[in-house]
1. For which of 1, 2 does helix-only ellipticity at 222 nm (-39500 (n - 2.57) for each DSSP H run of 4 or more, over all residues; to 500), calculated from the coordinates, equal -13000?
2. Starting from the value 34.5, 131: which structure in 1, 2 was Rg and Dmax of the Cα atoms in Å calculated from?
3. To test your reading of the models, identify which of 1, 2 gives 13 for relative contact order in percent (Cα under 8 Å, 6 or more apart) when calculated.
4. The value 22.4 for mean count of other Cβ atoms within 10 Å over residues 156-163 was derived from one model only; which of 1, 2 is it?
5. If FRET efficiency 1/(1 + (r/R0)^6) of positions 332 and 492 (r between Cβ atoms, R0 = 30 Å, to 0.05) is computed to be 0.85, which of 1, 2 is the source?
6. Match the computed value 33, 26, 16 of Cα extents along the principal axes in Å, for residues 84-139 alone to one of the structures 1, 2, and report its label.
Structure 1
């Protein structure tokens, strides 16, 4: 009987030994290769810069900017060691003494007040393991920590931890945390500030200074006390830091040029996908920050004046494109992006008389000259409804008889323009407009000559480059994109297509200059330099335009209401849109 018991116990012992060996083997077989840390690169925000060096925004899933460990200030490292792992430079990845010390303090306090995980263990958990509570996970964490310590230096491990840690409020890593909580670089943090950040990774929600300031302050001061006890700071530094107030609000990265940034984001997302939000791209946009601010200010001032005359909720869009490159230098898509993200620069609106230059350009191509004449008198054509006539009328029903093309465009005479479109062929006008870059449906009806077909402000503005230079330009939103190491991934080149010969361009410039010198845009003479352009107004004053250019920029301004209702009585392009254009162009020099 005794021998049988011995055999049973012996076999049980062998079974448990085998089970334990198998268990350990299974744990090791499931461990990831820590060599992958050599290729470690966490999700990193992509940054958008203006052409004059201003940061416009960041695109991210996790707001983070990777910082090499050798760039992290010593005081930052000491604060986290004091808060998380005081024996960091002494243990091999797992700290038995630290575990016993934490257990003693927990028993003394009657609850969990200190954990025994090292910084290396926390890094292993963040990078490789699921956040489950189990003996298996703790064993894997310990084994991985020892392997990491054998492969990498302490400073490398601490640097990886400080780049990976989550600090709450969507901030990952020390660089993003410094910007989110204090609006400054991690290199400029004070002792009180680094102590607060060191206090947070343990429980970002519990120690959130914006929601739980009392708890956050207590935790920060505990870190400061530990820094003092370890000799990381002096008594004088401690006395000062402990009285520093907590930050009161997060420093979110504000969208500069928000309508432009959103346009850029949509274009880049279709090209780069998820990489846009996690690969730390550096995007060098075409926006000139100084010019963008002037554009936003001009729109605000212009709408403020309009709202003195009519009911509010009038919107405006402004697009400024550099003629020699196609670079979009300023873009405003509405009154306030934070109230409405709808971008009017890409909306569909009737251009009114701002479409007329396409008719006159075709006439020049057909052999007309600016001084040739066309009859400006009442006329009628078969309408869309059988048996009914369509009779375009001039503004205020005033007609001028035989007029030159120069005068007809300058005064924006509807009857003369429709008669001219009929003579050269409206289909030719439609084809030419499409050749200039209008991608929307342009109907081959004579009413199109007066701007009855919808267009996008961005396309109508860029199409005017044909009148300015003879070349169709494609709007470009960024100059180049690099990775975080500075390697160029894409270098954007201007795209042009020759449309008009030089002598036609000179004639079109004559016609559009006449609009300013003696036509509907005479107010623009106050700029005291050569500018060219065309006003546009729809019949019911629901859309007001001015598209114009000088030798450097082509600028389009649209004014209207989102619901297509009239802006107000007599709110024509010369009254509603042109003042915004002039205001911007006054301040756009020098560019």
Structure 2
């Protein structure tokens, strides 16, 4: 029973003494005598023979002891003469031999080391063997448990990444009787961080250059671990140029060299800079990019108002949409350039104070509008291609980069055009006439109807006052009916000229599609209006036998008809 207790409690005082004087030679061990050793102790021994299934070890007793060969599987088969420590299980077995154990001696040594680490607070080393419920299993000579909350300074999402690694940890709980060992790697890391922090704080000063690891990335910057203390590298201090997000330059874990911009010892806050390692490229930007000079750059960003061009790392300029083309009205830069394109630009303005450079794309080419009035003159007939249709007209490309506007009012002498698509299609070739050239405002006015004679110029000759005409009702309004006399030439039959009796609506006399014979009572080519009368025609027919009187009364009636025509205005 006493032996069992000793086994459970571990080595005795004599054992601990032996364990603490490992330098003692075998000769000293034998000379000191081992007659007082008891079962359950760890003793010195020398290998005297290695057999297939066992190893004979001399511990200075009256007979050798045996150890199964399997107990040397980790350390490898011993050699004759090797000195080892063994555990005395029994002084004599049935055959009179001492029974020894290498495994139990090793375990006792391990437990002694773990107990010493626990008592002294020194770390132990072990290898992570697997992920278990709530944490990790670690081999420190015996199986120990490392809770997930004690693995690192921050929660570890993937514990599998630590399997197979050798770590240092402190023993925070120990129950030797039950064989339970609980570890904390976090405590070791916190102590290491605190030591690093003390050292860093002692040597840290503004202006010094340090190397740290990117610990965390946010929208406004990156936190750099300088060794126990974190510093903030703000996004504005990462590059002299434009940065959308810190992740464009750094990733967590990157080793980065930074400059200490500001250090507050009271709060422990450290501001860092990355771009400050190099000189500000804007300091001499006006010397490298003089106004009027032409340079090449890369499109790095597009906005609604222009494109940003990188001229060199840290130096960008803006090409405003108004400076992209001499001829096109650019609604968005993507119509002309894409991110990544290399473009040639001209420097228009440099402002070092605000770090802005104005660039122009169109300035690297000649302005086709500079000599536009030499190539296009009013009255000239030209051919072009319909490039675009709008509600108010059509843009006709006369040459690459030069468009003229064919307004809807200049498309037809006779038709009332509701939309340009009634006459034209996109891509259609069309003959037009130059109406006006405005070089300063970069505008050319075109006419389509002007290449044909105006039917209203001779309408007074074709439809003289007092003549009888026949036409078809094409439209009814509240004030009368429009009658088509020929394609493109309509006359107005006012409601007052429909009947000698009062009527409430033109539809009482005529409907769309009716063919009527009417009397011309007014012709105005300038206003493009013809006044017609059904009432005057009826009166004229009735008074035809009295020609002289008819002419007199007719003149009076025409005057009244003119008054009715004016009512339509």
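What follows draws every value from the coordinates through simple rules; no lab data is involved. Source: prediction; values computed, not measured. Cβ atoms are built from the backbone, for glycine too; each structure is taken alone.
1. Going through each structure in turn, the value belongs to 1.
2. So the calculation was done on 1.
3. 1
4. The correct label is 1.
5. 1
6. Traced to structure 1.
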